[in-house]
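In structure tokens below, several structures.
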Structure I
Amino acid sequence: MSEISEHIDQNETLIEIKNLQKAFNGNQVLKDINLTIKRSENIVVLGKSGIGKSVLIKCIVGLIQPDSGVLKVFGREVTEMNQKELNDLRTRVGFIFQGNALYDSMTVRENLEFPLRRNKIMKDTKLINELILDVLDSVGLLEAIDKMPSELSGGMKKRIGLARTLILKPEIILYDEPTTGLDPLTAREISNLIVKIQQKYKATSIIITHDLNCAKIASDRLMILHDGVFKAKGSFDELKNSENSWVRSFFETV
């Protein structure tokens with residue numbers, strides 16, 4: 001996987017959301033979401049459990065259909081895409097699930113081959129192997145190439161899950177609680193890896209997390225989701241030192 005050229009428009013808007021709404025059985029989870037994300041930005045979304053953070057990123061890749069509003073990715077309205085267009089979108093938008101979603105019966109190598117063959121991106125075995133080695137090197141796990149998932153620690157599984165997403169060269173990466181269940185040291189390593197991926201590949205990311213240390217390390221901007229809207233926006237330091245005591249309360253453990 002080659003590094004992306006420095007000559008890219010970092011002011012380009014990749015995600016544009018206006019007045020997005022989504023309800024489940026009468027419960028209005030997303031009431032009025034507005035968000036614009038530029039290329040190469042890392043955006044962290046904070047908020048209590050069950051408040052709609054994961055719903056938001058699932059809407060972005062068309063896994064959940066919003067009730068109303070504008071949701072554009074790469075300048076195209078996601079809600080108007082047919083299945084083929086959604087599948088194409090999902091090759092450009094990587095989704096890192098909480099559970100890593102590795103196939104237990106496949107080695108690390110086979111797990112990384114799978115998305116390439118499934119999406120029929122390439123059949124050249126030599127090139128596939130080069131890509132696998134490159135992404136494993138990016139996440140620091142070349143030695144794990146022939147291991148089974150059962151032989152990996154929780155942190156290693158997170159890294160392999162990220163490598164499997166990177167192998168499709170996504171322009172946007174959506175992280176759903178990337179440090180959940182990890183010890184503090186490993187969580188910090190994963191947070192630093194997110195920054196490394198942003199810098200090396202100019203990736204644009206939305207990071208859903210409860211981990212304030214992850215938010216501090218990985219974010220360019222933070223958004224606090226509450227009662228279906230973004231109640232506060234800004235850098236980590238801006239929000240931590242906010243004059244609003246409710247906003248500051250999110251940062252009391254950091």
Structure II
Amino acid sequence: MIEKLALLGFGDGGWGLALLQGAGITISIALATLPFGLALGLVVALGKRSENVVLRWLATGYTTVFRGVPELLTLYIIYFGIQILLQRLWEWLGLPGSFSMPPFVAGMVALGVVLSAFSSEVWVGALNSIQKGQREAAAALGLSKAQAFRLVVMPQLVRVALPGLGNNWMVLLKETSLVSVITLPDIMFITTRANVATKEPFLFFGAAMLIYLFFSLVSAWGLGRLEARTNRGYAAFGGATR
């Protein structure tokens with residue numbers, strides 16, 4: 001038993017350092033994907049609520065496609081398909097060398113696209129909860145549409161959307177395991193290699209499970225604190241009266 005646990009150590013023959021580096025890759029790609037996916041999701045949500053019919057159809061089609069297509073397929077399309085298209089464009093432009101998409105970037109874009117499709121639904125629900133009269137009041141105060149959105153709508157939007165976006169983050173953490181198939185050395189990639197080398201699947205996949213569980217527990221605690229903070233003023237100044 002001690003010999004098996006030594007495989008998780010940082011000494012000779014141990015995979016501890018590799019697992020730590022894999023955990024760093026996992027949390028790095030999740031943190032890099034989050035702002036990209038949420039921002040794109042907000043743009044899509046605004047498109048779905050636009051008065052322009054074309055924008056509404058495009059936004060609806062976008063969410064339908066990327067919510068319906070498996071995440072792994074989206075990852076393959078972006079990593080292999082988009083890379084081939086960009087390589088051909090590179091050659092057509094006569095640029096020297098060749099184009100290569102780093103696995104980290106491909107993973108971030110693929111996961112971000114999927115996150116944006118799901119988060120857009122959360123944003124739409126939050127936008128629908130903001131009363132139209134608040135925008136009209138902001139306009140009466142002389143605020144532009146951009147100022148009204150930034151100063152009046154956005155703070156309320158974040159408070160309402162936070163629980164749903166928190167769920168999106170928890171799902172994103174687990175979906176980062178997909179990037180192992182494009183050779184990005186995340187937790188799953190390292191544990192798979194360790195299992196092949198040592199023939200100890202329960203040890204290493206169990207270690208991976210604990211790492212993901214640790215990330216989830218820390219995230220749940222942080223999201224709880226963040227929700228309490230965003231609701232603090234709302235509860236104090238009118239949250240109980242609607």
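Every number here is computed from the coordinates shown, using simple stated rules; none is lab data. Just so it is clear, the structure is predicted and the values come from calculations on it, not from any experiment. Cβ atoms are built from the backbone, for glycine too; each structure is taken alone.
Between structures I, II, the calculation of mean count of other Cβ atoms within 10 Å over residues 140-147 yields its largest number for I.
Could you figure out which one of I, II the value 3.4 for distance in nm of label points 7 Å out along Cα→Cβ at positions 124 and 148 was computed from? Only one of I, II returns 3.4 for distance in nm of label points 7 Å out along Cα→Cβ at positions 124 and 148, namely I. Calculated for structures I, II, FRET efficiency 1/(1 + (r/R0)^6) of positions 28 and 172 (r between Cβ atoms, R0 = 25 Å, to 0.05) is largest in II. Given a value of 17.2 for mean count of other Cβ atoms within 10 Å over residues 60-67, calculated from one of I, II, which structure does it belong to? Value 17.2 for mean count of other Cβ atoms within 10 Å over residues 60-67 corresponds to I out of I, II. When helix-only ellipticity at 222 nm (-39500 (n - 2.57) for each DSSP H run of 4 or more, over all residues; to 500) is calculated, the result is -10500; to which of the structures I, II does this value belong? Only structure I yields this read-out. Identify the structure, out of I, II, from whose coordinates mean count of other Cβ atoms within 10 Å over residues 20-27 was calculated to give 13.0. This figure was derived from I.
Between structures I, II, the calculation of mean projected area of the Cα convex hull in nm², for residues 52-187 alone yields its largest number for II. When Rg and Dmax of the Cα atoms in Å is computed across structures I, II, the figure 22.2, 73 traces back to II.
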